[in-house]
Every structure is written in C-alpha cells, then in structure tokens.
Structure P
Amino acid sequence: MNFTLHQLNIFQTVVRLKSITKAAEVLHMTQPAVSIQLKNLQDQFDIPLTEVIGRQLYITDFGLELATITEKILVDVDTIQHKMRAYKGILSGTLRMAGVSTGKYIMPYFLSDFMEEYQAIDLILDVTNRGKVIESLAKNEIDFAVVSVLPAQLEVEEEKLMPNKLLFIGLPGRPWQPENDEGFASIPLIHREEGSGTRMIIDAYFQELKVAPKVRLTLTSSETVKQAVIAGLGVAALSVFSLKNELERGEVEILPLKGFPLMSEWRLIWLKNKRLSPVCKAYLDFIRTRKKIIFDRHFSWANQY
C-alpha cells in the first residue's frame, strides 16, 4: 500500500460531507482533483470504499471502517505536529467552536485571554441556532459547543461555565403583569423558535403551570426578540446577559413573575470519547482554571437582577 496523508484527509472529508463537490469546496480543490485522489486511494484496496447509486454518493461498510481508522491517524499526525511545536515552545493549531445565538454575549470573554496567550492558534467560531450547533457537533465538525440545554440525542462531556438567568421582560409602563397564571393567556408573548434552549426552558415553565400562553410572534434570535419587546409588541423571557445595556438604560423592565428568574447553566460540551487535540486540551485547562475569574470580571453585574 502506498497511500498518502493527503489522500486520507480528502477521503475523510468526503465521508463527512457525503459529497465530492462539497468536499472540493471545503478543501479548496477542484472536483476533478478530489476525484483523482479518491481513485488513487481506491486503487490501494480490492474492496470498494464508495459507490454511486443514481446521483447519490454512498460510503460502503468497508469505507466507513477505513474512515474511523483514518480519523485516528489524522488526529495522531496532528498531535505529532503539535508536540513538535510544543518542544519549540509554541502551541499551534485550530480550535473549532460553535455556540447558540444567545451565547454571543458570553463566548468572546471565554476566548479572548486564551487567544492572547496562544497567538499561534487559529479560531473558527460559528454562532448560529441550536439545531445547527448540535448538528455540527454530531458530525464532529467542531471541537466544542456552547449551549444552555444539553442535547438529549447525543452523548457528550461537559464543563459548566457559569449560571444562565432568564428574566421575563416587557416595555416599561405597560400593564403586562398577569393577575394569576391564567392571565398569561391574554398577554402577547414573543417566543424564540422551536428547538432553541430558551424556548425549551420557557415551554417547560408553562407546562408546569398548565397554561397555554398567547404567542404573538416567534423569532429566531434573542436580539430580534429584544427589539420586538422594546417596540412594545409584547413580553419575552431572555437571558440577563443579553439585556445589560437595555436594563441600564431603562428600555425594558423586569416583570416579577412567579418562578422567575429561571435558572440554567452555560455549558461547554464535546462529544463523549472524542480524542482531544493538544489545542483542545489546553483550552479545557484554561476554562477550568479561569472560568470563575472570567465570570467575576465580566458578568458579576448580573447578580443584582
């Protein structure tokens, strides 16, 4: 056998994306170049690695087994490169992370000092909806995810970062306060989209009250929900960390509802049994030793609410 690491990396990318075209885009190669390297790799084996049915590419059972072995090989090669740089006093590589949309208010603070300390590390950070974050984690496209609600469908490890506090807010001066639980049925609620962590927590709250709230709007980001509240369209539950400026300026007020604030945790999660690179291990060590300092420095203001 005479295959190369380059061929294994191409094959691993094709397996992950299940598409030669998408793999070519990610690898910044032409589609014919990817196909040639796949053929050269296939020539090393008597058993097919892939098959095409109609226009769909499928990975054979043998191909999937090879992909599992290939992933370990590539991680080990990456580890060797990192160790070589470490002996030179340099930790380098890529840290791949994704976070839910509300996480944008906290994630930079858990990264800035680390990136300053390890300037040879590249960061790929995606902030998107919870469904896409969990999908990227499940496909092993990222090293870590930042979420407030653990995914039920994945086995993950976790490191708790800090508390997450959900406040119920409305426009100051409006009579939003319900007189009792049933009063929620007449108050216009601005909701996050199905599947978001905030939505899951709020849905559980109303289910416990056995109340069906009057949902006026369903929006896909905390920032949009916040602006809708400021415009007087209704009330909403949002993380206190998304409301710092608006609370200080008096643009929204906290509604003293029974059971609020609702508490959860911001978590850093990764796939169970994932082989962490030296960069990932360094980041975990950083988080475990610095998370309290980061909270006290940047987020202790939230304790007053």
Structure Q
Amino acid sequence: MTRKSFAIVCDSTCDLPPEILSRLEVVCVPLGIEAGGRVLMDDADRDEATALITRHKSAEVQKLSKERILGVYRRLIDEGYDHIATVCTSLSGTGSWGAAEQAIAELGGGPCVLRTVDAGVASVGLGMVVERLAMARAAGVEFEEAVARARALAREVRFLFIPSSSASFVRGELRGRKNGLMARASSLRLRVIGERTLYLLTRGEATAIARSTDLSNLCGRAAHAMSSIAAQEGDLVYAVMGMDGSKTLRTLEKPLDTNEFCSMRLGRGRTAPSILVNTGADVAGVAFAPYKRYLEAGAGGPLPKGIIYPELAPK
C-alpha cells in the first residue's frame, strides 16, 4: 500500500466502522470504559461493553492519555510521515483534544508538522469530518489546505441528539444549571415522569432546545430544526446514530424519512460504548451539514451515500 501524503488520526468516538477506517487509511485510537475493575475497549470489547451499559451498570470513560497518542505519533513518524492531522473533539468526555495538544507540545520543534482539527461534535458528526479530510487527501489537496477545509466543515456540522433521561450527560447538564439539591430533585423528576431533552451540539457547545415526555414531539422538532436550516443554507447531508432496537432511534428516523427538505443520508453509525456511558443506551441523534460545505471539504470527492456506515445504511 502506498503511503499517503499525510497521516490522519482520530479516536473511536467517530463511530466509523473498522472497514471504512481501513479503506480511508485513518488511524483510529480506541477509547474504552472502566467498569468493575476492568477496562473494556471500544473496538475489541464493543459487544461486552455495550451489553454492560444496556444493563445500566456503573461505568466511566477511560479517557485518551497523552502517552497513548504520543505513541501513535511516534510510530507514524518512524513510518516516514512528516505531517499528521488529528481530528477529535474538545468536549470533556473523551480527553482526546487535551491529550493530542499535550503530545504535540512535547514533540514541538521536531521534524514533523502536527495539526489538530476540533470537530466540535461527536459520533457520526466527527466521522463526517474525518471522512471528508481523507477524501481531500485522496484528491491531492496539500496538508495545510486540507486541514483548513476540515476545520471549516467542523464549524458547519450540527448534531441533534436525545440522550436517555437518566444519562450522566443530562445529570451533568443539570448540575451546571442548578445547585446540588435542586439538580438531584430535577434528575429524579426526569426519571419518574420520563421527560427527555433534545440537545443541539455544535462548535463544542451543547444547548437544550426542547424538553418533553412525548418522544415523537422531540423527534419532530429535530426534523423541523433541520428543515429550517435547510431553508436558509440549502440541501443537507446527514447521518444518524443509535443502537439496534432503540425506541428513540426508530422514532427519530420516521420524520427524517418523510422530511420535506432536500437531503442525502450517509447511513447510520453504531454508537461507541465510550459515548453510551455518557448518553445512555437509548440515545439517538442526527449529525448534518450543508451539502455544499460537505462537498467542498472533500475537494469535490464522491459523496458516499451509504458508504460511511455501509452495514447500517438503509436498504
């Protein structure tokens, strides 16, 4: 296999399947979860880790360390790469952004040029940025220009998602808005009445845009938000995320399948355990970006309908 002009690194929260990462020649560093004194990795232990989270067992994300990403960089440098781009997110849940920045600082002044791209989103939204950077590289775009295109796309990607009502992400968001006693009371109320929240994540900031006990209402609001953006910014590309059998995912896909705006679906990603730890197993979401910006980021590379997430793409 011919060595590419520059290396691309990401972590497993991109939710890209192994065969696509291999085809794109992207180095993916797996995160994991810690539970019961064990560490289960997103790749090798995916099924066991997912089953554990589904059973509501206590677990925490094993964040990416500086040492692990530093080892990846040094291996790539030894293979002859003198330019490396890392696509990750500055969201606190993974540690990938901080680890990459620390590793780059330690390697500073060396012969290799290292750049980071903050996707500002997670899951399939991160995967979209990774895939477009790989397509720009395949089209012969030079390193700095390809990185600039990926950063520009990252600013355009939005991620609408509905976590489980008892998810640690929701509890953390409540703690950020209320004092301890009020936050615990609100968390209990959410679990008792089954209220769910629709969040918008973009540029590293998550905003609650609607709350309801009616899941269909929230999913309809997500589709309506995409329609409003499409009316202003043109056709969209999107990918959905969620687990097989998820009620939330089934409910979300209904208004997306019957939407009245022009869009192209890129498939469905199987959510990494390191994401499920924070969102709950019944999470579902949709990442999207303007078609034109997505195309530009990949230097006009072919649009991969059903190719980014092929085994989960619609029939």
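Every read-out reported here was derived from the displayed coordinates using simple, explicitly stated rules and does not represent laboratory data. Bear in mind that the values here come from a model prediction, so they are computed numbers and not experimental data. Cβ atoms are built from the backbone, for glycine too; each structure is taken alone.
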Source structure (of P, Q) for distance in nm of label points 7 Å out along Cα→Cβ at positions 159 and 231, computed value 4.0 | P
Which entry (P, Q) yields the derived value 19.7 for mean projected area of the Cα convex hull in nm² = P
Check the numbers for percent of Cα pairs over 27 Å apart, for residues 127-262 alone across P, Q and tell me which is largest.
-> Q
Any idea which of P, Q comes out highest on distance in nm of label points 7 Å out along Cα→Cβ at positions 95 and 199?
-> P
Just checking, which of P, Q has the largest value of distance in nm of label points 7 Å out along Cα→Cβ at positions 103 and 287?
-> Q
When mean count of other Cβ atoms within 10 Å over residues 63-70 is calculated for structures P, Q, the one with the largest value is Q
